[in-house]
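In structure tokens below, several structures.
Only the coordinates and a few stated rules stand behind these numbers; no lab work does. Remember, it's a predicted structure, so these values are computed and weren't measured experimentally. Cβ atoms are built from the backbone, for glycine too; each structure is taken alone.
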Structure 1
Amino acid sequence: MKGIVRGALVAAAYVAVSYALAPISFGPLQFRVAEGLTLLPILFPEAVPGLFVGCLVANLIGPYGLPDIVLGSLVTLVAAIITRVFRRSVVAYISPIALNAIFVSAYLTFLTGVPYWLLVLSIGASEAVSVLAIGVPLLRFMGRRWARGES
């Protein structure tokens, strides 16, 4: 039961942060702070479905409709699975950055007309900031609390 609640909290946090920062969370040049949560599968397997559901719900308000709802959420799911599987490797940290940069840029270039490589650089950079500057400290904080049994 604790895992279900934790997964739901991850989803709710992802949605809340995305909605609160909607002007910068969506668009061809975006900075999605909620992506800082993408390292949580390293600690909690239930964060995998939580991130998927959170991204799916968050993308419901985005400007790109069904392609972003489906494809963006699937990219998040695959990245979360890879992060969980490779949690003891640098791959866990790279997967959300690389997958979002490569695949989200691929469909956004068709929806926006913004050149693919500009989107790759923009989304990759913003994803790296979210994952490394927000996600890593969050992971360390939660890891210490979890190790002490405060989960």
Structure 2
Amino acid sequence: MADMKRITEIMENVRSLAIDYYQETGKPLGITGEMAEFEAARIMKLELCDARQAGYDARRAGKLGPQRIQIKGRRIMDDSKPGQRLGRIRLDHEWDSVMLVLLDERYHAMEIFEAERHEVKQALEKPGSRSRNERGALGVGKFKSIGRRVWTAVTGKA
């Protein structure tokens, strides 16, 4: 089992380096996914899976057994363009729900949304959008509309 205190220290260092790198270069360091997984696990008390687990990133105990959760993240900045999309969601992999972690400019979680598989599947298969239908990409706004907010930094709960 990983030492969460040590992992937290490492992630704080990574967060700081990524912010410095962005300020110097204007380019993101590419840690949004890892930060989203870390924040979701920390806040929602999830058990992260091994790297490269096909279909899902974390597990939690559920009434009917373990639930498999795919975690997506987006860093929302003041100058972010509207219409941001989540990474690919593959319906041919095993997973039970998707969590979207919205991060602020400093890679801290602002909100977490969750949608069940049937909700995501219905949205992805809805006719009319090539990026949705062929690439499995939902917009942040669409995901928020089909899911439910399960946590917010303002209150520390849903």
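Ranked by Cα Rg over 2.2 N^0.38 Å, which of 1, 2 sits at the highest value? Write out the running numbers ahead of the final one.
Working: 1: 0.98; 2: 1.04.
That would be structure 2.
Mean count of other Cβ atoms within 10 Å over residues 5-12 was computed and gave 11.6; which structure, 1, 2, did it come from?
It traces back to 2.
Using the calculated result 14.4 for mean count of other Cβ atoms within 10 Å over residues 61-68, pick out the matching structure from 1, 2.
On the way: 1: 14.4; 2: 11.4.
Label of the source structure: 1.
Upon calculation of relative contact order in percent (Cα under 8 Å, 6 or more apart) from the atomic coordinates, which of the structures 1, 2 produces 18? If you can, show how the numbers build up before the last one.
Working: 1: 27; 2: 18.
The read-out comes from structure 2.
Distance in nm of label points 7 Å out along Cα→Cβ at positions 69 and 117 was computed and gave 1.7; which structure, 1, 2, did it come from? Can you show the working numbers first?
On the way: 1: 3.5; 2: 1.7.
The value was obtained from structure 2.
If helix-only ellipticity at 222 nm (-39500 (n - 2.57) for each DSSP H run of 4 or more, over all residues; to 500) computes to -18500, which of 1, 2 did it come from?
On the way: 1: -18500; 2: -10500.
Computing helix-only ellipticity at 222 nm (-39500 (n - 2.57) for each DSSP H run of 4 or more, over all residues; to 500) on every structure in 1, 2 gives -18500 only for 1.
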